[in-house]
1. Work out which structure the value 2.7 belongs to, where distance in nm of label points 7 Å out along Cα→Cβ at positions 222 and 238 was derived from one of P, Q.
2. Tell me which structure, out of P, Q, gives 39, 20, 10 once Cα extents along the principal axes in Å, for residues 134-173 alone is calculated.
3. Can you say which of P, Q returns 28, 22, 20 when semi-axes √(5λ) of the Cα gyration tensor in Å is computed?
4. Given that FRET efficiency 1/(1 + (r/R0)^6) of positions 190 and 230 (r between Cβ atoms, R0 = 25 Å, to 0.05), derived from a single structure, equals 0.45, which label among P, Q identifies that structure?
5. Of the structures labelled P, Q, which one yields 1.0 when distance in nm of label points 7 Å out along Cα→Cβ at positions 182 and 294 is computed from its coordinates?
6. Which structure, out of P, Q, was helix-only ellipticity at 222 nm (-39500 (n - 2.57) for each DSSP H run of 4 or more, over all residues; to 500) derived from, given a value of -8000?
7. If mean count of other Cβ atoms within 10 Å over residues 86-93 is calculated from each of P, Q, which structure is the one that comes out at 21.1?
8. Can you tell which of P, Q yields 1.00 when FRET efficiency 1/(1 + (r/R0)^6) of positions 6 and 254 (r between Cβ atoms, R0 = 35 Å, to 0.05) is derived from it?
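Quick note: the coordinates plus some simple rules give every number you see, no bench work behind them. These numbers come from a predicted model, not from an experiment. Cβ atoms are built from the backbone, for glycine too; each structure is taken alone.
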Structure P
């Protein structure tokens, strides 16, 4: 039976995050040829609506208010509740991002629904939809089937490929008026404590450094390699604790969980906490002077040697090929 599925897009700095389009692809699996309804919240976001249609949405609803210019739990919850009440969907999908992780359980509690969080795979099996999600810090995976009620899920970025963009697609764009009120939090200013460039959580290539980098200044050689590869720079908790870089770059169980196509671990020992955040990367390359380092146990390719010799040489070789 076909289902109507809401896809909640996430806008950052005036553009959709890639996971918004991946969520549309996930919704297609859930809907069984039903209607895909995109939802965009924010201030002056109506101009973005057609992009969701180009990636597979059939209709897009926009909720615009200056109170939605920045994310607040109360504001987004009120707006989404109004859209859900209006559309009465059989499914809801959004990205497993900082916003998605915060707002989805609030909405699920409001509508009395279960929630499948952090899904990395979706497959249809007759009338059922089977979700795959990691458990035990990524050491195992479980299959989840929603037997009753709304199919409500968040999906991990970089795991479900977006549909091919088709700018010839057209669909309805409608505005929904919601009176946002009783906000407990008002955002006055946002100071981003992250590096510029590629978004770490959605990067297809990541170059990450650990305690073996020895200093904050030495992270510059990782940035040089990342710039050549079009990659994001990350770090282990050890590097962050040593103040070599900001905690915004931390990858691991208590940091960001990433699944890039290529993960280059430089001077990282492979502690369990870190591995939990990157072990599902498609290809892992480890560079470490210790041949017994745990990181080599999960690496697809390993280079044993002094990273301060190896990384600059890799950068120069990649420049010859890519620049």
Structure Q
């Protein structure tokens, strides 16, 4: 197998589980060295109190063919992030790929609660964990990334720019958090142009994260059994590796700068680059949501994966 990202150094902020873990492992598949960061390391659990750890992610990166380096970092702590970037500089002298994936808001979501009814502290914390972490990480990491032309920043969010522009997303706080990240990618793209570096926003589709699988009472081995509970999930969902392979495809594209400032989905990029999910399919979730689920049609992924 070719390793198009061999010799490249990546930082995946928020790599403990979900899209972050999927991205770290997918970058490992292409030979990259991946710093995997988050709070769940050394026996410490994050606010989710889940069993996944950064050490496990790093092992999976190694098994995939890359080099995984787990580092416990609270990305709300500027000093900790600065120390992380200094370590990357000391050990490698470069940073080629930054993936801002930190979210941390799953337990803060209040569905369809108007801003005056939403718990204020939860809403503000959602913004801190979803936006402040990305800003802090970029503030310290980008001076290292811009040393070499060709650097890539991926801002992971929920929803494409086009989709979110016409849809209310869960609540005011959630909507603001996810759209702020879209705008952050656009703004960073403008600031990075003079250095020949690229910033994009990327969204997975309906992702089979560890938490989502648990919610539906299934595993990665039998996720289609969720059809009895949520048929659309069973029809169109994707593994975390799928969006990770989208990141890897962008990072390996010599012409990626032509996409700078853009907003993309895993399914859309799969059609362009030709990569697949771990089951060999190419689920196009965002088109499915509009044309099937939101249109009130029965679950059927024909033509969408």
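1. Numbers: P: 1.2; Q: 2.7.
Computed on structure Q.
2. Working: P: 43, 27, 13; Q: 39, 20, 10.
Attributed to the structure labelled Q.
3. On the way: P: 37, 21, 18; Q: 28, 22, 20.
Considering all the candidates, the number was obtained from Q.
4. Details: P: 0.45; Q: 0.05.
Computing FRET efficiency 1/(1 + (r/R0)^6) of positions 190 and 230 (r between Cβ atoms, R0 = 25 Å, to 0.05) on every structure in P, Q gives 0.45 only for P.
5. Working: P: 4.7; Q: 1.0.
Matching structure: Q.
6. Values: P: -8000; Q: -12000.
The read-out was computed on structure P.
7. Working: P: 21.1; Q: 13.8.
Label of the source structure: P.
8. Numbers: P: 0.70; Q: 1.00.
Derived from the structure labelled Q.
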